[in-house]
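Got some structures for you, see below.
Since every read-out is calculated from the coordinates, none of them should be taken as a lab result. Since we're looking at a predicted model, the values are computed, not measured. Cβ atoms are built from the backbone, for glycine too; each structure is taken alone.
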Structure I
Amino acid sequence: MEGWQISGIATFQTGLPFDVFGSRDSQHTGVSERATLVGSKEIPSGTGRTQTGPALSAFEQTPFDFASNLTRNQFFGPGVNNWNFVLSKDQGITERVKLQLRFEFYNLFNRVWFQQPDNLISDVGTFGTSTATVAQPDITTSARQVQFGLKLIF
């Protein structure tokens, strides 16, 4: 396969940390306190793929004049596993002119990149779920993208 070139970038990143908050100012500080953990903080088995955070049943509002038993950044959102790949071939036309054929694949394996899950226990319907995906750096969709191109090099 003379003249073919491959290149690519693979990105592997763990999820970003987040906190779980209630809707009560239990410490009288003017801001909502973290919720209190009362169950397992693991993601429940058998839930949908968009369930990227713990179950709502694991938390309750922190009582007034008490501190939460959660510390900062105990939970982590979904990570990233992304592969971008380029296959190209240079073909000589003349001594000084070449034609390059390019096949570019962004998010080659079409893996979903979820945003952080909802972290407010007062959001009963969406707590622990990711309701959106992260976009590509050029503000396009996070789904697989394929581009074909010809480049004249002189």
Structure II
Amino acid sequence: MIMGHSTGGLLTELLLDRGLGAAGVTLSPAPVKGVLRVPPDLLRTVWPALRNPASRKGTVPMTPEQFHYHFTNTMNDEEAEAAYTRYYVPAPGRVVFQAAFANLNPRAVTKVDFHKDDRAPLLVMGNDQDHTVPASVSREAAKRLGKSKAVVVY
């Protein structure tokens, strides 16, 4: 069983596509190549990295306020600050750029075969309160991955 949230969800989908894992569960997975929905919240998430092309080879820092908006938006300010202090790690810029520009890259590393019939079962979950990867993106991912005969449930 492979499980992941956000970028971890994207990795879960990639691993299942490559024949690894007996089953997968994703929570608000970052979009694979071919998922075209780009709501404003998703753009707001990746903009700190994309506005500076030099961050592609480094890390992308996030302020406590940005962390609270993107990851701890259902927590009060005190809980969000504690989570930031304990869990925050800058994101690698390369991963953000690869995912953000996947639909423009014919050899994108986030490409999956939407018609792969022998993919392991996958449960895709969206979260209507997720500011990083809105539920509409998760629904589209499940719909596209569900084009095969493999079991994909949203």
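Once distance in nm of label points 7 Å out along Cα→Cβ at positions 2 and 18 is calculated for every structure in I, II, which label goes with the largest value?
The structure with the largest value is I.
The value 1.58 for Cα Rg over 2.2 N^0.38 Å was derived from one model only; which of I, II is it?
Going label by label, the one that fits is I.
Starting from the value 13.0: which structure in I, II was mean count of other Cβ atoms within 10 Å over residues 26-33 calculated from?
Working: I: 13.0; II: 24.6.
Going label by label, the one that fits is I.
If helix-only ellipticity at 222 nm (-39500 (n - 2.57) for each DSSP H run of 4 or more, over all residues; to 500) comes out at -11000 when worked out from the coordinates, which of I, II was used?
Only one of I, II returns -11000 for helix-only ellipticity at 222 nm (-39500 (n - 2.57) for each DSSP H run of 4 or more, over all residues; to 500), namely II.
When relative contact order in percent (Cα under 8 Å, 6 or more apart) is calculated for each of the structures I, II, which structure yields the highest value?
Largest calculated value belongs to II.
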